[in-house]
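S.K.: Following this line, the structures themselves.
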Structure P
Amino acid sequence: MNLHEYQGKEILASFGVRIQRGVVAHNAQEAVNAAKRLTADTGTGWHVIKAQVHAGGRGKGGGVKLAKNLSEVEEISGSIIGMQLITPQTSAEGKKVHQVLVAEDVYYPGDSEHEEYYMSVLLNRASGRNMIMYSTEGGMDIEEVAEKTPHLIFTEEIDPSVGLLPFQARKIAFNLRLSGTAFKEMVRFVSSLYKAYVESDASLFEINPVLKTSDDLIMAVDAKVTIDDNALYRRKQYAEMRDLREESPIEVEARSVGLNYVDLDGNVGCMVNGAGLAMATMDLIKMAGGEPANFLDVGGTADAKRVEEAFRIILKDPNVKAILINIFGGIVRCDRVAQGVVDAYKNMGDSIKVPIIVRLQGTNAELAKEIIDNSGLAVHSAVQFQEAADKVKEVLA
């Protein structure tokens, strides 16, 4: 689950991480009031107006601007709220901005001694350990830094049995070429950041940039945070932060009926039980010359109602030209799945206008094939993987 910048900063602050302070606003007047509050609390006269959407590169799309007075706060926030913000990480149509973060200006006028760093905490899947990735090149796209100057990216892996050790935090501060007060500040920053990552059950904390001010304070100026969906049952305070407006409407609907669905850009819909089989099915589709339109795991209870819900979700994508159902009948019997497919097809009537290939293997697979073949519906049955691939190629031709 992705969070907005202001939400990520709230979590960071709760773990003692120094942040660039700000107030979220939903219209221009709220933004002006927020700026007044910040001026009273921090003494700042300038404010940074930041669009709050789940996408990076907001500044490149005009979603981050500096306001030097209250009139500019009102004008800029009014122009950003409601806009379709297009960044390198959004689709061509962009994302609508519903709110902005009015933040204090932490770059002191005339300050040439500040420094910006990049830092993130994430899981290194190759080693199975958490990792802190950091660089002296803050404020830049980390992908560009990795491509052009990979020697400027450092990593520190953490042993899960002992956690982040003090010498590792000091090593990070040393590699960032810090000393004195700034060195000690960075050690505290890294320790608190890692604690926030672990205790919030996050899968990503990315701070870009981490700022060292001219008076040697270390703070998070931005925050990109992703919380592990599987941990939300015990992090209800974070679950309440979910902004459904930022997520795919189809994925939101699928989640509401208990389906594991991820929207993709292809032309063949997938309905599968089990994540591993779903991945193999997506590979099968590509080998047959198609592109998967989705990842959809119906789970172990593929009855008529669940299959019908899955059909409706898949068919909401206008790019779907065919649907491949690939079910392994272990816990669930294949004949029950086949009957579910037939019943769902009949219930939906003329709304299904694309060819359907059904491959059922496992318990009662032969009986399931008979049910499909004798249904009189425009459903193609398959037994082997290659046979299913050939039928996908055939219907796409």
Structure Q
Amino acid sequence: MNPPALPCSPDQARQKILVVDDDRANARILARILQQAGYGVIEANSGEEAIGLYDSIRPDLVLLDVVMPGLSGFDTCRALRAKHGHTLAPVIFVTATSETDGVVEGLAAGGVDYFTKPVHPREAIARIRTHLQNRLLQEQQRRLVDQLLTANKAKNRLLGMVAHDLRNPIASITGLTEFLIEDAAAGRIQPEQLDLINCIHDASQTMLQLVNELLDISVIESGELRIKPAAVDLGGLIEDSVTLNRINAAKKGTQIELQLESLPPAIEVDGPKIRQVIDNLISNAIKFSPPGSLVRVEAAAGSGRCTVAVIDNGPGIPQSEQHKLFKEFGRTSVSPTAGEKSTGMGLAICRRIIEAHGGEISAENRPDGGSIFKFHLARAA
């Protein structure tokens, strides 16, 4: 007397199971159990036949005998796994033994489960159903991931287009306010008007920084960040950045101290992008340090790499918020000391640029207060 069949769902009726066994009697027993449960069944008499059939039938699950002439079940599974990778349907081995070594070898070959002969119908169907449901969930997850990746690419394209279109008019506003500020020096602008112009100028600079960073993020997220290495004088790059940032530092009474040690004449990097990183780290040090403080910029070579460090006297980074550093929009609770604006994207861009060079960037708190932000680059020129 046959055991009662488990109820069949509409999905089961559309699912196909490939049964691979050189023993026709065993194959027919398995096929009958599966058909009574509502599954479609295709039979193969050898591992070689199963490999040939797989592409044409695309089964949802494979029941694979272990001991067969020619290719064994394990070798058949390895061949299918090598060809189809993560898209391979779940493979369940059917074996006459449950010895641990055989089970381990089967799982290592790419199987997901095993049955021992004689097969118990209700247990077999329940486990098959579980693996098929897991496969459906994985396929749904993959489709969702693909949809999210497509949406993310579209978002990055839109972000890049908007940022690009906004950059020119904002830059024009900044330039025009600078002309008006020059007119004020000649006495053609009233003091109260100059205050408004300065507000517009500061706001436009903040907007321009935000737009530039959004454009950088869109390029990076779309995978289009291109590094163009060339022989660059790293010391000269740092000196130029320090000179420019001393202008902003002077507004807060902050001093920048520079120390360069034994740097090579040149290293192979993308100069403008590394300059962007240096500018960002120094700018942040000024921004988050109290007025009248000292910012130190140090660079040295050793152990096959160059290290650049920016050391500030700010409040440091709270231990519980350090994970936010170097992440997009990863702003901490620490605020700029003079009301300067911060977008929370600069350090994320720095990280991507340094990693694209094969380097490392990090931050740590100083024992006596303040922070050290540093990055390492390969020394080879």
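S.K.: Distance in nm of label points 7 Å out along Cα→Cβ at positions 191 and 295 was computed and gave 3.8; which structure, P, Q, did it come from?
M.R.: Structure of origin is P.
S.K.: Please compute FRET efficiency 1/(1 + (r/R0)^6) of positions 95 and 231 (r between Cβ atoms, R0 = 30 Å, to 0.05) for structures P, Q and give me the label with the greatest value.
M.R.: Once FRET efficiency 1/(1 + (r/R0)^6) of positions 95 and 231 (r between Cβ atoms, R0 = 30 Å, to 0.05) is worked out for each structure, P has the highest.
S.K.: Matching task: -17500 is the computed value of helix-only ellipticity at 222 nm (-39500 (n - 2.57) for each DSSP H run of 4 or more, over all residues; to 500). Pick the structure from P, Q.
M.R.: Label of the source structure: Q.
S.K.: Hey, FRET efficiency 1/(1 + (r/R0)^6) of positions 47 and 263 (r between Cβ atoms, R0 = 30 Å, to 0.05) derived from one of P, Q reads 0.25; which structure?
M.R.: P
S.K.: For mean count of other Cβ atoms within 10 Å over residues 15-22, the calculated result is 19.2, so let me know which of P, Q that is.
M.R.: The value was obtained from structure P.
S.K.: Then there's this: If Cα extents along the principal axes in Å computes to 106, 48, 38, which of P, Q did it come from? Write down the numbers at each step before the final one.
M.R.: On the way: P: 79, 49, 39; Q: 106, 48, 38.
The read-out was computed on structure Q.
Every number in this text was worked out from the coordinates using simple rules, so none of it is lab data. Because the structure is a prediction, the values reported are computed rather than measured. Cβ atoms are built from the backbone, for glycine too; each structure is taken alone.
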